[in-house]
Structure 1
Amino acid sequence: MNQHSKILQTLNIPQLNEMQEATLEAAQKSDVILLSPTGSGKTLAYLLSILPLLKPEVKEVQALILAPSRELAMQIEQVFRSMATGFKVDCFYGGHATNPEKRSLANPPALMIGTPGRIAYHLREENFSTTHIQALVLDEFDKSLEYGFQDDMASIIGQLKNLTKRLLVSATNMAEVPAFTRLKNPVTVNFLKEASNTPDLQVKAVEVQKGNKMQALLGVLCKVGTASSIVFCNQRETVEAVSDFLRSKNLPHGIFHGGLEQPDRERTLMKFRNGTYRTLVSTDLAARGLDIPEVEFVIHFQVPDEDNFTHRNGRTARMNAKGTSYLLLQPGEKPSYLPQVPPVETMPTKATLPTPSPWETIYISAGKKDKVNKVDIVGWMLQKGGLEKPELGRIELQDNAAYVAVAKKKLEKAMQLLRQEKLKGKKVKVERAM
């Protein structure tokens, strides 16, 4: 069995899709510009493409991936770890102390992933060597330019003298590729044409009566019931206003935007992934490049531009699934990029709030650096926490913490029992994740 087959088996993926096959083939011969919609499997495509360049005997950084956001960088790291290649990987991003990162670079990873600002910092400080870096991936490249990382990226790429492979990845077509990327005769793998006519995405309009958009949103959320949904807003202030309104109606939800502290953003995404929150209210920061599950409903509280309309809708109806996108429109309003107003959805005359999620999230103050794994946590919680297997949901491990979805009805009792018990011989803090 070859390396790719082993990895696919580990990931429980029967076979690569057409875009992934095309990327692998192109990457064998030249630099690559990969254009493909959100959720199509680009990360696995480029990780498999650079894997042959990594050599176990080289104890320096051999491949570098630049990503515009911490969340995307962490997601790429998670995908690479799940491939179980045996190569060390580390993730570097702003918003937290640099010292732990410096210490980890004393034993450099084969694959380095990070945001341009933080990678540029480590280069200035000479915390790692670029001598053995052969592969470079610029993921969500258009977003990196949009976020103003051009100078950092140009500086980083200028110091990579021994590159043999470059992959530029985007979910948006680009008029031209900046010269600082130094791509050499790249082959373009373009699967974006597939994105515009997703057959199983229904776009519908919701009429906003008397300018009361909040009430219209409540009607939509009551209609979708217990299904997962993302409510997209154009500004973070609007996200906060929508959140205040939903809180006043006792409708549980998470919020996500660039103004939040990183730990708060991460906790929100964890709770959305594990089902504690069924609704996420967000800016376009959540439209792509995040490790969140596919949702059944996308709700445009505010009308975006055409690009963001496509990216937001890409959160649903992926990989042959069905999805619905709702546009909240005032009478006579129509986005210029739509040929006509979408069919109007009938709203229930009486809005009934969806039943609350059966899940809550527990925080445990032990993680990977304490040599704790998911199997340890499952055994501990079932044996010591009085829980049955179906009452235990998704587990997410961080370096120094774990977050576990637990059946809400058993939450208090389980926490009470677990606080009296040690996990792998260590006393740990157990509390509801706020």
Structure 2
Amino acid sequence: MNRSFLTALGLLFTFIATAQGQAHKAVADKIIGVVGDRIILQSDIQNAVSDAMRNGEKLPDNAPCIIMEHALLQKILALQAERDSIPLTDEDVEANMDLKVRNWISQFGSQAALEEVAGKTVYQLKDDQRPFIKEQMLSEKMRSKVVNDVHITPTEVKSYFDKIPKDSLPFLESELEVGQIAILPPASKDVEDYIYNEMLGYKKQIESGATTFENLAKRVSEDPGSRERGGSYEVNRSDKSTWDPVFLSTAFRLKAGEIALPVKSNRFGYFLIQQVSRRGDVAKIKMILRIPPVTENELAVARKQLDSVRAEVEEKKISFKDAAYKYSDDENVKNYGPFVLNRDGSTYVTIDALDKDMVNTIKDMKVGDISKPVAFTNDQGKKGVRLVYLKSKTAPHRLNLVDDYSKIADLALEQKKGEVLDKWLTKKIPTYYILLDKEATQECPNLSKYQTSTKGF
């Protein structure tokens, strides 16, 4: 099974199956598997296959069988985690949900695009996905417990590699490790005052009836996620990872129909907020975002600061990573570090994972180089200056032990963990009530080993 399809399995029972698979729910549905008190629907498998194909994944002929087995395994592991009282707090689940939401928004370009594809608000998506995310997290924790002590030796790595047919060795694209230290300077006080007064003017125009909030939002708001909807959003008081705290506190202290004075968010800019309605911790609001423009004067100050940071790193007074934690304004650095990440969390990325400005910056750089400070615009539309560090770069090549030892070691380790997990399953499967649809076992003979009951279908 190729690694990209293994990654696609991770989408099972997550947002892709819910959002992009909406239209497929009309397919005649039935229960095709039961593990304890948990069920697997035929539509779950069909949607996972359809969505993997839609995402351009290369699927093996037996993809539905592989996905079904993955679903069974996930449920067995999750149930065993509950039996073993493996700890998982609601806070852990919410943090994982928030991370997934950010990834979905990044994938689709904006919260509005995400909600349009899903046919649901972000908060409805969270409610739908929370039990599945919890099951997935319990499954991962149980698997980690089972294979925690599995290790791999260099001899085993070489043995694993030698068993791969030479004509099957994959050709790997060039991969890079690229980091950045970004400074996002604030606009001057005069510019901020100008924007603030403009937004006070918007408030007066709306309240006097000279225009509507929707029309103004479509004309002047700089938030791409809500501009075309006239600034409309549904927000949840507890969703502090998606929304700025100042924004949330303002939205929830308003009365229905009331418009607040403009409020400043250091992360985004100035907001004008109107509450439409509120029910408990959920409010419908309208908002206008204005980002005070940064001039060349502010960018010049940031360039000078980064020149000093660059000198410190090159003189080895501080590592690039430590400098990023100390100086960078990029909020992702705290949680993920200063390097661009692949979907699987790896710091090795292909060039299409980089933004256009960064690609242009590194085109003439050598491995180990740190760029001079260069201007850029981040995902929120804020201008800044950054240093770009090209830590490593591989040439396109056939998989080999010299260049790709760590990758091969990871594959060998995963295979060994899989063998340990299979032995564990052989002992645990008989302790669970597992019932499978007859057609499923006929089409997928590999599923028969999971069957512990023949009653019900």
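Throughout, read-outs are computed from the coordinates displayed, never taken from laboratory work. All figures in this text were calculated on a predicted structure; none of them were measured in a lab. Cβ atoms are built from the backbone, for glycine too; each structure is taken alone.
A few points about this structure:
- Among 1, 2, structure where distance in nm of label points 7 Å out along Cα→Cβ at positions 83 and 315 as derived comes to 6.2: 2
- Computing Kirkwood radius over Cα pairs in Å, for residues 67-298 alone across structures 1, 2 gives 20.1 for structure 1.
- In this comparison of 1, 2, the computed figure 23.3 for Kirkwood radius over Cα pairs in Å is attributed to 1.
- Structure responsible for 0.6, with distance in nm of label points 7 Å out along Cα→Cβ at positions 115 and 147 calculated and labels 1, 2 on offer: 1
- Label whose coordinates, when helix-only ellipticity at 222 nm (-39500 (n - 2.57) for each DSSP H run of 4 or more, over all residues; to 500) is calculated, return -9000 (choices 1, 2): 1
- Highest-scoring entry among 1, 2, by relative contact order in percent (Cα under 8 Å, 6 or more apart), is 2.
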